[in-house]
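Pasting the structures in now, so scroll down.
Computed from the coordinates by the stated procedures, all read-outs in this text should not be read as laboratory data. Everything numeric here is computed off the predicted structure, so don't read it as measured data. Cβ atoms are built from the backbone, for glycine too; each structure is taken alone.
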Structure P
């Protein structure tokens, strides 16, 4: 006798699952290309479904963002975990910033989400990245490699700057951001004659700046892109 949970799923159920997968894939592509300012109409068009189907599968924009970006954001978390395992914290910080910059340059939606431009990011991912970054900074400070006044809050702003450069330089010098990533990292490192960095930013400052930066980026996206 066939148990209820072993019964074949209906064609309608399979169609709904296929539509959901197409919507998630389309959203992931569009977010990567344009950031989180993409609307449901654009996602529906890319997925080849009606916009009503998108609304039936996802209650709101945050739910769609979470579904589309969970895996790419876990890749960012994996880099943070690898960096945290470095024997010397400064080496871990260099790995963290350079590798994460590469991921964010390749995916504008992940950039917006990982840097705090949305509240849709899963807490376990967001807190994991933040905690590992904080621990690396504290270790680097204790090991004498971190410039006085530098904090983990500087990483988010640094990443906003270099990824914004990458966006505007893509058709001119697509590798330009690497030069400035190296320059910014060097500015965080302890060295002879270096004064303390002025005016550290608090966490709430970084969140507010990130939201404004992400909103500005979304507004500047050409219509129909």
Structure Q
């Protein structure tokens, strides 16, 4: 597919996904998600030719103007739609399929300094909502949805919906997996440790009191 046809295809996705889009001229000039995707294609072309410095400069210039950081090494499919993309970060070894939608504040990142494939793979037609963090070499399945603010650390099956911290599958193939997801009851390791210590202190106080009574 030629460059101009690909650009036209990218703009058509905006009209499909965003009811606020009015004209091609407006979309061409004002949609930062579109600009970030186009800049990434140029940066990725240099990256594949091992011109890493030039690729990174293009990536950082794009980040400055769009607020979206896509590492030039990331593999991005066709018709990626980044809506209100400020704060989006896509890591070096990410692989993104076709017709994927990403909203603002999403991170497709790693979990440490591991080598090799260390960022997520997002399959076709997936949707990742605002503020979600998808971390590590995991796979977001085809047509899967990641809820806003979720932190996903494990693979997500195809046609599933994940929400919460850590991410939990609540719908799979159109059926509920977990009926009573209590978002307000999230793990708190610090509070758990304090409770454990308080129990030990209370037990020690009781033993000391018993020793004093014995004397």
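Worth a mention:
- Which of P, Q leads on distance in nm of label points 7 Å out along Cα→Cβ at positions 36 and 116, largest value: Q
- Of structures P, Q, the largest value of Rg/Rh (Cα atoms, Kirkwood Rh), for residues 20-139 alone belongs to P.
- For -12500 (helix-only ellipticity at 222 nm (-39500 (n - 2.57) for each DSSP H run of 4 or more, over all residues; to 500), calculated) the corresponding structure among P, Q: Q
- In this comparison of P, Q, the computed figure 3.7 for distance in nm of label points 7 Å out along Cα→Cβ at positions 172 and 196 is attributed to P.
- Winner on relative contact order in percent (Cα under 8 Å, 6 or more apart) once structures P, Q are ranked, highest first: P
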